[in-house]
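Values quoted throughout were computed directly from the atomic coordinates according to the rules given, and no laboratory measurement underlies them. Remember, it's a predicted structure, so these values are computed and weren't measured experimentally. Cβ atoms are built from the backbone, for glycine too; each structure is taken alone.
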Structure P
Amino acid sequence: MRSSLPCLLVSVAACGHSSPSPTPASPTGSSAAATTTAATPPATPTAIALPGATAGVFLDYLAYDPAHNRVWVPAGGTGRVDVIDAHTQQLTAIEGFATKEVERRGEKRTVGPTSATVGDGVVYIGNRGDSSICAVDATSLVRGECVTLDQSPDGLQFVAATKELWVTTPRDKSIRIFDVAKPGHPVAKGKIAFDGEPEGFAVDNQRGVFFTNLEDKDKTLAIDLKTHATIGTWEPKCGEDGPKGLVFDAATNHLIVVCPDHIEALDAGHGGAMLGTLAIGDGLDAIDLVPARHLVIAAAGRAEKLVLATLAADGTFTAVATVATAKGARNAVASADGTSFVANGPAGSILVVPAPSAAPPAVTR
C-alpha cells in the first residue's frame, strides 16, 4: 500500500516450498496508557517478537483466520510468514519465502512477503520479493503452489462469492484476478485497469460488489464482481494523501473508508452518502472490524495509538477506548473476541491489545 510511512514495491524471481518450524512467542512489556468513554479499558499491550526482525521489518497487511483462531503476519524481509495462535500467542514461523534487496531513497532494504488473505482452507500470501502469490494450507501450515505476476502484488482479497482472488497491483494501475475454485491452485483469469492506483479492498459477497480506492485520485470505487464494471465512484475527500484501507459491514451495507487521520462510514446502498466520521490520529492505513461486536479497530502509526470504536446502525461511530502503542504501529487486525494485533514493524514485533473487559454497548441493526 502506498503511504507516507515507508512502503516498498519490487518484482522478480520464483518461490519454493517449506515446512513450518515452531518458534515460541516472546512477550515483552510495553508501557501504555488507556482511556475510555464507554467500556473498561484494555490492559497494557504486550509484544510478540518476530523471528529475525530484531532490527525492524516492513509489515503491511495482516490477516485473521477465524476457523483456526490464528493471525497471519507476512514478515517482509525476514523471508518468513509468522502465524500466531490468537489464544495462546504461540508463534509458528513458515520459512523460505523469497526476499530481495532494493534501494529506496538512498537506503538499502530487504523486502519479502507483505500481504495475506484467508480462502477456503488455505491462506494466500503476496510477496514483493519475487512478485509471487503462494498458497499455504491453513491447518498444516505447509506451503503449496505459487504463481508469479509481472507486477508486485500489494493487497490480496479472497472473494467467496466467485471463488476468486483479487490482487491490487498499483504500479500498473490494475487489479489482477485469479480463479481459486480449486483451493490452493490460483489460475490467472483477468485484469481490470484503472485511471489511478488501487489501494485498499473490501468485498460484499452477498450483493456481488468489490470495493477499492484510487489513492492518487481521492476516490472510492464499487465494482461489479461479475461484469467488472465500475458501478459507483465516490469521493471520501481524504485529501492529498488519499484514502487508504477499507472495511465493509455486511449487516448495514456500510463501507468504512480509512483516511490518513480519520475514518468515514459511507452508505454503499445509497450512492456512497457520508454517514459518520471519527478522528483517530495521523498514520492510519488498514483497519479491522469485529462484526459480532460492532467494534472497529484502528491503529495510527504516527499518533502512536489504537482506537476502539463502535459502529452504529445509522453509520455513526462512538469511541470506547484509546490505547497508547508505539511509533509506526499500524494495520491492526482483531480476533473474534476483539483482541487487537498491531503490526509494529519498526520494533519487529506484533503488539497484542486485549479487548475491553466490558463489552461495548449493544447496537441495534
Structure Q
Amino acid sequence: MGHIRKRGEHQYQARWIGPDGRECVQVFKRKTDAENHIKIKEAEVLVGTYVDTSQKITVAEYARQWAAIRPHRPATAARVKSMIDTHIADTPLGRTRLSAVRPSLVQAWATSRAQVLSPGTVRLLVQVLRSVFGAAVLDRLIASNPATRLSLPRSEPGRVVPLTVAQVQALVDAVPARCHAMVIAQAGLGLRIGELLALRVQDVNFLGRTVRVESQVSQDGKTRVPPKTPKSRRTVPLPDFVAQVLSTHIREFPPAEDGSLFTTTTGKLYRQEHYGARIFAPAAVKAGLPGATTSHALRHHYASVLLAAGESVVAVAERLGHENATLVLKTYGHLMPDSEDRTRRALDAAWASDGQVTVKTQEG
C-alpha cells in the first residue's frame, strides 16, 4: 500500500511498491500531487502498464544488452554490433537515459543519420532501433516505442541490370585459373557467395544432375554453418555446362579431404571477404564490368536468365533460396519478358466481345 512521508517544508515523498516488490520513491512539493502519483502508480501495477522510470540505463547500454541475447547468426550479430557502436552509442540519443527518450529525439537522430548514410542504411538502422525500444517496452522500462512514427528519406533502389553471358565469360577469364569454376558455378547455380565457398564434391550429384545446398562458409572462413534461412537448404538443377566445368576443376584441383571443392593453394576454405576483395573485385575491374560489381551480380544473372526463359517467379524464388516470391518479383519483375505486351493483350481481351469493342467512341 502506498503512503506519503513528509520531509521538511514543502517536500512530500510518495512511496509505493513496484511490481518487482521494491519500494519506489518520488518527491513532490504538494501533498496532493504525491497522493495522485501514488494512485496512478498503483493502478499501473494492477493493469500491467507500470514503467520503472528510476532505471538509469542509457539507450546504448540497453541496445548492447538487447543485441547480446538475440539469437542472431554470427554475421548478423557482428553487423548489428557495428551499427550500435557506430551509429547509436556515440550520439546524443545513445547517451540518453532510456526512460527519458522522446520521439523528437529519435527523429533528430534519424535526420542526422540521413545526412551521412544512404536511405536504405538509415531504414536498417531504424529497424534495429525499433526492435530495441520494443524490447524495452516488454521489459517495462518505457511505456511506448518512441521510434514508431518517424519521417525517413525515401529509398529508391536502382533497377538490377544483370550481367550478360559475355560479361560473365570475361569475368571467368579475369580470375585465377583456380577460380574459373567458382564463377561459372555461381552463375549457373545461383548460389550465395557463402554457399558457393562451402560447396563439397558430395553435394554434387553428377548422375542426377542436381546440386544440394546444405551449408555456407562462416565469415572467418574456418567452418561451415547452416544456410541463411530454412528455405536456403535446397536442391538446384545442375546444367551441363556447370557439370563439365566442375569435372575439369576436380581433375585439375582435387577436393580437400572433407570434400571441399573450392580451396586456397594451402587447402583452406576461402574467407568471403578475402575472395570478394582480393580476387573477385580486381577481376571485375579487369573484365571491364560496371563499378562496384560484386559476386552477388552472378545471382542476378542466374535469376534473369531463368525469368527470360519463362520460368515462374515461384520457381526462381525456390532456386535462389528465398523465403517467398515477393522479393523476386520486386527485384526482378522488370526483367520478365514481354510484360508490356501481356498487359495490352489482357486488357484488350477483357474489353472485347465477339471481336467487337464494347465501348464505342462517338462519331464526329
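In this comparison of P, Q, the computed figure 0 for helix-only ellipticity at 222 nm (-39500 (n - 2.57) for each DSSP H run of 4 or more, over all residues; to 500) is attributed to P.
Looking at structures P, Q, which one was percent of Cα pairs over 18 Å apart, for residues 154-233 alone calculated from, given that it came out as 33? So the calculation was done on P.
Of the structures labelled P, Q, one was used to calculate semi-axes √(5λ) of the Cα gyration tensor in Å, giving 27, 25, 19. Name it. Corresponding structure: P. When distance in nm of label points 7 Å out along Cα→Cβ at positions 258 and 298 is calculated for each of P, Q, the greatest value falls to Q.
Here distance in nm of label points 7 Å out along Cα→Cβ at positions 50 and 242 was calculated and came to 2.3; which of the structures P, Q was it taken from?
Working through the options, I get structure P.
P, Q: which one has relative contact order in percent (Cα under 8 Å, 6 or more apart), as calculated, at 16? So the calculation was done on P. In this comparison of P, Q, the computed figure 46 for percent of Cα pairs over 21 Å apart, for residues 42-209 alone is attributed to P.
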